[in-house]
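> Each structure below is given as structure tokens.
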Structure I
Amino acid sequence: MNLTMNGLNSTMRKDYVCHHSSFKKVDKDKNLKKSKNMSCPAKISIKVKKTTTDTVKKDKYVKEGLVAEIHIFFQHSHTINTAEALGNLRSSEETRKLFECYFSDGHGITEAIMYHEGKLELEGNEIAIANASLNPKYRTVQHSHDTWRQNNLGPRIGIGVLEKLKSKMSSYENNGIKVMINEDPFSVVICTPLMQRAHSLSYSKDIVFVDSTASCDAHNHSITFMLTPCAVGAVPLAVIITKGQSFVDYENGFKLAQKCFGIDGFGGQQFPKIFITDDSKAEREALKVVWPQSKQLLCRFHVSQAIWRWLWNSENNIDKSDRPILYNYFSKMLTAPTAEMAINAYLIAIDISNEYVLKYPNWVKYLNSYWSRKEIWCLSFRNYETHGHQTNNFSEVCVRIYKDIVLSRNKADNVISLIDFTCTVMEQYYIRRIRKFCNGRCNIARLFLNTIKRKIGYLAVENIKSLDNNIFDVPSQKTGEMYEVNISLICCTCEKGRLGSFCKHQGAVYFFYEQKLPNMPPVTPESRHCMAILAFGENALPISFYESLECNLSNDLNENKNTVNSNEYQNVQNNSISIDTYDITDNMDSEAKINSTTSATKFKEIIDLMTEHHNKFGLSTDALHTYLKKLTNVKTRTSWETFLSTKGKQIPLRHVSKAKIHVQPTSISRRRLEVTRGSKRLTVGRPPSNEKVKKNKRQKCLQINVKMNQPNAKSHGTSH
């Protein structure tokens, strides 16, 4: 604190007082909170004297050019180097700049404080941690955050938000981000570089998922995501922020998005063939106005969930025991493979001669209203154009990513912060996930393709008929019926392939004839390189970098043999397809073969002896059931060895993920008689006075909840 005074003999005078003085402070006794007023007399007094003819004559110091007087009163009335004294110091300028960097990186007030304290703890200086100039208190950091937010994000509401947003437009453009604003009605469209490149994907002109959420900022703006499927799941095409979820809000938001996409939108087609949404009337009508050429379909899950909620609504007076029965009537309509079967299921569901239907005329009326829109939700009226996507689960996942990862379950300050989070955190999250796929660290597609390989083990190349126009006939495993695989249309006439999913019949054509289909699991270098271009653009590495580990070996082997030759598949044991590039059994040494022969002989002796004992002594059905269950749970070589060596004692009756490690048998033998003989670890401490009943959470699975005849669990809050 300082005090400035002017005198007759001085130009300037200042007194610097201790910040624990009583200068401009409430009296200590009147301060309800902790007071800094210690009435400290310590101060530094500075006086600069005038230089005149008179002062030069009278003052010898002025005559010598020493015009300043400094008086130091260093007697404090409080401690100086204690933790409490250091905790009252002001934050330094360097510390304030550090916290501004934390805020710019996305940290909140508490996160920034914890991160900063963690850095100081690593230095091991306890005095620095107690020093408020280096480690400021919460209120100081809060003030710094308010100042930073005002300078970078503008006010929470009002005209200042739009003015701040317009001032940041040049910054967005310099980073290749398209941000378009409409003031009345308010709407914002965000299209990051990743989203712009996503419009060049082949599926972007075929199918787009649209879903909205809210409760993401202080003023509850609605956020709409537009996504398209790709090799890694789905990537956003745009993020639209509107004031609400009315028809006018959606219409202006979609029109602004259409303007933002331009002629390159949706793969240059400027509209997708199909939109998959939930049953939001305002959203669907707005999509129809902006993109009338597109077909709209409802998410299969949301339709089923709406039916089940209607049945559980107390206003509809449906008996609890009748709810699953009526739901199953609708489910047969929804999943019918043909239009004729769907019509028959509908007639059964509204047949008043049925005792269940007769009781509820409101059910018949409700079902008729749904049937009038059967083309948008009934699966029998869909075809391969959906590419196997019947739900908008990708949208649900995107909403969760946005709330959990992008916003860390904290509401943003205003629209500007929503835009900044979308352009930075969300963009980098998708790039990291795509990079993980490109670098071969995602095995889901490979494992799925291996599953298809095992399923077509009953086939040989001569079983498949190659017809004209890229059409193949593949027999069914159970009935022998021939299914037609059309490479051009990317579909199959089987139930799964009819809707555009990759089925085992298409997999057979891929493995036997090397016909690559766009809907097959993305395991090729081309698919990884395509995703790399999506993530990194021009900075993507060449396709050779994304080649498979077995690429060179498989190419060498393919020079010596024809993989589509029917003679090769006749020589494969049991007409199955080898999943490896080469057979490792060709390299087995003679000792391994001898051990294998010996093991087979011993195993045959075991089987013969067990058969003899069974014929001699017999066995109860319960014991056989238990033994079979243990044998079924053997999944690996190690568990098989354990089964043989322990007679099945160490094999659990049911498999539990993250199962606990069993205690040693000697520990069980030392337990007293009244203690359980189980193999789990005993809990420590005093035993509970009463048995605690564990209440399991309701599963988030509609079919299970229908079977249990209970309401379905919600995946999101009420504002979703």
Structure II
Amino acid sequence: MDLEQYKQYLTTECITTATASDTTPEEEFINYIIDLFNENQEALELNSCYFEMNGPRNRKIQIDGWGYDEADDTFILFVSYFDRLNTAPTMTNTDIDGFLRKMEAFVENSANGFIEQNCEFSSEGRQTAATLHRYLNQGLVTKFKFYIMSNVPLSKAVKNVSKENILDKEVQISVWDLERIFKSDSNNQQKEDISINVEDYVPGGLKCIQAFEEENDEYTAYLAVIPGTMLAKLYGEYGSMLLEGNVRSFLSMTGKVNKGIRNTIEKQPTYFFTFNNGIATTAKSVEVKDDKILKITNLQIINGGQTTASIFFTKFNDKNNVVDLSKVFVPMKLTVVKNEDKYSTVIEKISRYSNTQNKVSDADFFSNSKFHVEFKRYSEKIYTPVVQGQLHATRWFYERARGSYKQEQMKLTPAQREKFKSEYPKDQLITKTDLAKYYNCYLRLPYIVSKGAQYNMKNFAEYYEKYLAPKKAGQVDTASKVDEKFFKDCIAMAIIFRKTDLLLQKQVWFPKGSGYKANIVAYAMSKLFDVVEEKTGGKKHVDFNRIWNEQNIYPELASFMMDLCKFTFERLTDENRGMLNVTEWAKRQACWDDMKKYDVKLPLSFEMTLISDSEEKQQKKVAKQDKKLSNDVNAQIEVVNKGPEFWQKVLSKCSEKKIYVNEVQQADLRVAITMYQKRPPNSFESKRLLKFLDYVQEEGIDLNNL
């Protein structure tokens, strides 16, 4: 797919999604970019907010959304330009300057109170302006970042885009034109590389020691001492983009500045090197000459994010100019990952082991959990029932890998693409973060859902590890709770959320283009399960099986969901709410506690559709039996498909590496090696053999290179 084809694909995607969702192509384009930014970690948890007005002297004020990065106190604003008719060949300097002036006007008129004084209390733009005003007064903004997003390519005449400080704060500008969006999508939505010229910070380069001289195909490691001045400048310039994803979320949850680190910087800076454990970093490549690092590509801080942030903020907040970072030095371990295909896997492992001194759980690394493999397998093998209006069954596409739904299509011909979309319709795409959102609504955690995709995923991961994951040996239940019923129930949750979202937009009382629609739906869905449990004493349940079979919410449920949406809308926007900004208020547990106080009646017509506790348990029992049978068969198929030669190689490798193989394992291997001459392994032997493969991999055998 070339750039022109991609523009057609992107434009069509936004227009068709808007038609199906009863929104506008402009709104869907913004949603597309917000999802992209979440995936490539460009900017997390952005909020759409369509706002424009005339300021003093008829000055144009406009934003399409905002965000706030807690890791580095950056306040983000963005505007977008969507060319639906293909009338604009390029985006020019004049266009960019106009967008920047509108965002600048928003900042200045938020700071001086003009927007708050001249807009309705319920206006989302007013709420965002009030939030920015408050953050500025509290000293919670270090810089601004302005994004301009468009499905139009940038004019070649645009060479450099910059903006003078606003309110004495730096302004960073990032233009995402058609070509940049295309590259990010084509690159599987990976984070953009950061290229650092070390000599700009340390004249002559950073002295280093290579950890070992022997050649290694996997990685090269260096030890260095990085000056505090360099670390502070890097964080000031790149902010949370330097932080690996888990480190970023850790900072957001635990706080950026450590008092002990700050006190050492202020009172004993020369002891910083001795007192601090240092930072662990990774990079895609480095340029080293005469034992000095000159350039680093894609530097990522894997461990030591709080150290880095503390150094930066201690200096940034030093109004009396007493902090001397020239005396602060930080030990640094730098690992350069050579194999690009294994880059993400190696990064995760380094992150996991580097953070063992901190309380980092398996939930922090949930993105690569076996849960996603299981869920993906069910999505591939289970077809939906053929419902009215359909000619054939379809499947739900679970996006286990970032951007895989788009990636699958980008390599297909137009005819193949249509066939793919016929089998996997766009409205049946479900991402990892989507799944976490729907399930946490089911768990009645709307305030967690409202905190954004990454925070929400972390919470779902913790729930999975505690309640759904297979337990370790010695515990009572060793089976995963992820089975066919779990899959279908999750899809039913997705259908409830999405159909409610669509119906909500058609309600006459709902303000079109509202930026807190997602909050209303999350709270309404949580209230649904809360009311059902409260009114039935937990003895009745929403009929997920019916929703799956109909691939829709039935009329009684749809009607009740609209009642709940109106209720949650009124509570969220109540003038006596705990916080002015609705989006921020929705993130507080106090908001949900307030919502739960109000009694909501269960309509009799809807109550009649609920299923009994015994029906629910019977469905789970059948699913568990089906899964056991399926697991037995799948294990045998996998073992037999690998073939006798594979199992012989595994045994030989164990012998070569002196890996202990007990008598039962030896017997199982003999059966596998002689399966063609005698008999294939039974289900028990097959499951043990697959567990044995996990064991030998942990002992260092690479099964891909046998």
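> Matching task: 5.4 is the computed value of distance in nm of label points 7 Å out along Cα→Cβ at positions 217 and 481. Pick the structure from I, II. Can you show the working numbers first?
Numbers: I: 5.4; II: 4.2.
This figure was derived from I.
> Supply the structure label, taken from I, II, corresponding to Cα Rg over 2.2 N^0.38 Å with the calculated value 1.39.
On the way: I: 1.39; II: 1.04.
The structure behind it is I.
> Tell me which of I, II gives -0.61, -0.74, -1.15, -1.27 when you compute log10 I(q)/I(0) by the Debye sum over Cα atoms at q = 0.09, 0.10, 0.13, 0.14 Å⁻¹, for residues 129-440 alone.
Matching structure: II.
> Have a look at I, II and say which one yields 0.00 for FRET efficiency 1/(1 + (r/R0)^6) of positions 65 and 273 (r between Cβ atoms, R0 = 41 Å, to 0.05), as calculated.
Going label by label, the one that fits is I.
> For the read-out helix-only ellipticity at 222 nm (-39500 (n - 2.57) for each DSSP H run of 4 or more, over all residues; to 500), a value of -15500 was computed from one structure; give its label from I, II. Provide the component values of the computation, followed by the final result.
Working: I: -12000; II: -15500.
It must be structure II, since only it matches.
None of the figures in this text is laboratory data; all of them are computed from the coordinates on show. Owing to the predicted nature of the structure, the values given are computational and were not obtained by experimental measurement. Cβ atoms are built from the backbone, for glycine too; each structure is taken alone.
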